[in-house]
1. Which one of P, Q has volume of the Cα convex hull per residue in Å³, as calculated from the coordinates, equal to 282?
2. Upon calculation of helix-only ellipticity at 222 nm (-39500 (n - 2.57) for each DSSP H run of 4 or more, over all residues; to 500) from the atomic coordinates, which of the structures P, Q produces -38000?
Structure P
Amino acid sequence: MELKQVQQTLYKAWILENQKDKRNIINGYINKKYDNFSDNTTRMIDSVLGRHTDAVTYNNIRTPFGIVTKADDIQEATRCHFCNWTKPNSINQEKWKEWEQEYELLKDINT
């Protein structure tokens, strides 16, 4: 009979400790949400909307010169690619003359 009481007492103590741990975890998440709400609203909005970004990793990339496999070289090739991926877009002055009037301020709008 005494062994059964010890077993029940230990079981109840284990349950109480688990509940305490779960409560601490929940309170930690609540505090994190509150901190994000007050200090980092972008993270809070992204979390609510489910917008999460995953890191992109490349083991190798193909360039016009061959396959790159070293991490530093991949990073440099990627940086160079995104620096040069668009062509320069200079303003066509002849077209600007046609559209310039569309970009002028309207005088009949109250500011």
Structure Q
Amino acid sequence: MIIVYLSIVLVVGSLIYLAISAVKIFKDTKPVMNRITKTTAMIQAKTEQVKTETDKLALTQKEITSDVQFKKDAIQQTINNVKQTPKAFMDIWHTFKEKKNVKRLSSGRRAGSTL
């Protein structure tokens, strides 16, 4: 009978030791879990910040691309206009020259008819 009582005392003592150990482990791990939670929250905040910055960069990239395309089109149009200028200038020059020649001819006829 003493063996049964000793066995019961041993089991109860083991359960008490288990409970004390569990509480001690829980107390020891609580600060670690809090640090892990804080670290996770900081990582999440940094991830959100990086995502926000990525969105801003994507928007800025679109704006820059659009601006570059606009300026490229403007320069291309200017180049095309410059290429057209010699033809237009030559047309004006020939028109001016023909008017000058017509004036000379008409003034020469008058001068010849008065002689």
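1. Source structure: P.
2. Checking each candidate, the match is Q.
Computed from the coordinates by the stated procedures, all read-outs in this text should not be read as laboratory data. Remember, predicted model here, so these are calculated numbers, not experimental data.
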